[in-house]
Structure I
Amino acid sequence: MIGSKKSKSGKVILANDTHFAFSQPGAWYEAEISYPGYNFYGLYLPGVPFPIIGHNQDYGWGLTIFPVDNSNYYTETLNEDKSKVKYKNKWVDIKIKRESIKVKG
């Protein structure tokens, strides 16, 4: 991922490698679901009801080492100013850890 301050557009860039083998015919299909208040775009696999790689107006995501049966899904509840997350029915401060990856040149 490239942070917004490092990109020419000023937006975050997310790259993903699924390790999904090339095949003919292609297994992926591209689709966008959009209706008032909702927009979902991504790459789908037949029989999977959500995009494996995709984005909406708030989030972007990817999947690596697919297909391995080791998925964990989480739903987080944030407070109004998004500074706390609900954990065991209590509000806990969100901790942000920033790391830099040094690249030659």
Structure II
Amino acid sequence: MNSTAEAEVYDAIIIGSGAAGLSAAQSLGRALRRTLILDTGTPRNRFAAEMHNVLGHDGTSPAELIRLGLEEAAHYGVERVQAGVHRVSESTRSSGPRELVVTLDTGT
């Protein structure tokens, strides 16, 4: 992602890299959609030693599941930026398809 004020355009932006976000990112990447994952790197379950009831990953640590999920999603071209989201708003552009603008906590 650019560090300049120039905006990048994605088909989908996923906020959070938990199991659900990573699953969605992988599916979108496999469907050839330009996808970006935004997360702060501090998942809610980071204090848990292991997870249960996750098909194929029972007993896996949350950090390991995220690492595996990001690796799999990257295989399909999904990008990740470690950043928080400040705001999501609708574009003021009057023509063309509906667009959303995601403003990061850095102001980008």
Structure III
Amino acid sequence: MLFLPAQRRESRLTHPGDFAGRPDLALGQGPVSSGTLYGIERAPGEIRARMLTVDRIVTLTDPPGRPRDNPPTPQDHMKETVLAGRFERCARRTAGGLVISVYARRGRC
């Protein structure tokens, strides 16, 4: 599971049951232990390494045209770069004003 941008992690906070069994590949420290609203993400290189250990990734993103809450982070750039270079989108749907996509390694949809 990846949240792009990281602020979309708010969905996991408000509906934790919907994300049960889906590890957050980018999260290094959770909100409670970090004392932050969204938690603290891993360094970009760590995110890349974790993404490359899986064959499928589910992303939760903003719909096209929605302005970002904050400028993209190095972590968000890394997520986008790895998805574009190593994965292909297999499915996409909109729910609750967010876009849920399933990515798989190229040729494995």
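Comparing Cα Rg over 2.2 N^0.38 Å across I, II, III, which structure shows the greatest value?
Details: I: 1.33; II: 1.17; III: 1.01.
Greatest value across I, II, III: structure I.
If you work out distance in nm of label points 7 Å out along Cα→Cβ at positions 16 and 88 for I, II, III, which one comes out largest?
Evaluating distance in nm of label points 7 Å out along Cα→Cβ at positions 16 and 88 on every structure, the highest lands on III.
Just so you know, all these numbers are worked out from the coordinates, no wet-lab data involved. Just so it is clear, the model here is predicted, and its values are computed rather than measured. Cβ atoms are built from the backbone, for glycine too; each structure is taken alone.
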